[in-house]
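Following are the structures in question.
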Structure I
Amino acid sequence: MKNKYVFLGSPEFAAIVLGKLIASQNPPFLVITNPDRPQGREKEITSPPVKVLARGNGIPVWQPETLSPEELIENIGDASFGLVAAYSQILKSDVLAAFPSGIMGLHPSLLPKYRGASPIQSAILSGEEETGVSLYLMDEKMDHGPVLGETKVEIEEIDDYFSLEKKLADAGAELFLTLMPEFVSGKLNPLPQNESLATFTKKFKTEDAFIEPELISAAINGGKETEKVFNTIRAFAKEPVAWTYGSALPWLQIPSDKRVKLLSAKMEGGVLKILRVQVEGKNPRQT
């Protein structure tokens, strides 16, 4: 018997989760996602990845600016619970109460560690060798509710934001599908998070992704900052993207005052190898 639930999410992480749910033959009957927004230099109106995937698979999509409990109750019908994966809106108590069994959240960290906006980036930046994904029962506070289950995920040296995001989303979807029958039957025992162990993350800005040319030079010679530089490039592979100035990469003959995005790198023999860059105003290139 299929369980009737609603999925709430917007970006790529949520789309990967949704794809696994659709493939499981127990997809959500409704997807709630953010409205289409202008993106890029041309400010072209763009649909969230979750909307594109849901529409392509015949799942109804609702895109409210804000969730009101009255409209929510009308739209969710007899769905007993919801699942949130990167919806990017704080859900108030009256919204949570609209679902008889509440709303579960998927968060890409081992809660209470790395709560907030950037758990994947923060884990890589901190040099973690392991992270994970948590399924928890949502309350009004950010990533705060009792945990229903978790799955640990290894962070390998070859991982950057993109690959780790996919690993965590895949693991999260599997965790949800495994625990959903027990949740519906009331057999799960939610465990409160240990507040004394809670850590919080922030949304990173362009200035956070700047790497001093001197640090780049040290890293490509195996200096003590090599791992820090490597982790910064990996963590910010999607956004805001690590960057420096051309003076840091003299062998590429880039004007010293030009901004250069550091798109990918690897460690080899204890030194940093820059693999792919994008000079300001130019197309990406291999080094």
Structure II
Amino acid sequence: MKSRALIAALSAALLLTAGSAFAQASLTWVSGVGDDANPCSRTAPCRTFAGAISKTAAGGEINALDPGSFGAVTITKSITIDGGGMLAGVRAPGTNGIVVNAGATDVVVLRRLSFHGLGTGLSGVNFIAGGALHVEDSTIRGFTTAAINFKPAAGSLFLRRVTATGNTNGLVVGGSGRAVISKSSFLDDGTGLYATDAATVSVHDSVFTGNANFGLRCDATAVLNVERGLIAGNGVGVQGDSLVRLSDVMVGHNTTGLAGANVASFGNNRIAAGNATNGAPANTLPQQ
């Protein structure tokens, strides 16, 4: 009887030890000199985001201690990845940088990250499913599908101070996605912003310049609202094959300023601004 009691006690102790060893932390860390065998603490950081995410609890946060390159990762839960003050790197040649395939109420925050596809990456961020995605203070370049590919059945995207440059598309919003973009720049992409399917997109205080095909393109049944911004030096500044509303926007030095039958103006835009062909809005909307 005593031996059985001793065995039971030892088994319980082993289970408790194993449980604590695999417990997930709410705050974890990565470093360029870390190791994914570590517990991802500040003093024993992991090496990659993929290594850290399995040790980070839902709703937790992964922080970078230095500007290393921390690899691609798939996110399936609410989480924040923060590059700190130095733009932590996500290099993803031939693949997606960060894939989000999470639950309907999950919120993912990506902050202070530098994505690079090295000319062969697919998308910097590929959002398949989730409640909301926030991308803040980040740069994304060198991807063949899009800097951000956001085409969920439902979900919201919030971009703030994001720069997309040298991608086939800067941002694609499709499916039934909803997006709000503020203070962001789309530079030297094929198309800066492409809204399609049944997406609804609102943009303010943002710049679209040097995009070879379109600064902004909207088709299918998507709706695009643009408030305050610069659309300059693109092939076509704004292509409105479905509803685009413009307010207080400068459209200048494009090959064609406005094109398509569904561009509406609130009457306060500047279109005659050095375009080879200005184009014209299909109709003017009241401001009140």
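No value in this document is a laboratory result; all are computed from the given coordinates. Keep in mind the model is a prediction, meaning the values are calculated, not measured. Cβ atoms are built from the backbone, for glycine too; each structure is taken alone.
A few notes on this one:
- For 24.4 (mean count of other Cβ atoms within 10 Å over residues 191-198, calculated) the corresponding structure among I, II: II
- Ranked by mean projected area of the Cα convex hull in nm², structures I, II are topped by II, which has the highest value.
- Entry that produces -8000 once helix-only ellipticity at 222 nm (-39500 (n - 2.57) for each DSSP H run of 4 or more, over all residues; to 500) is calculated, selected from I, II: I
- Source structure (of I, II) for FRET efficiency 1/(1 + (r/R0)^6) of positions 87 and 255 (r between Cβ atoms, R0 = 35 Å, to 0.05), computed value 0.55: II
- Which of I, II leads on relative contact order in percent (Cα under 8 Å, 6 or more apart), largest value: I
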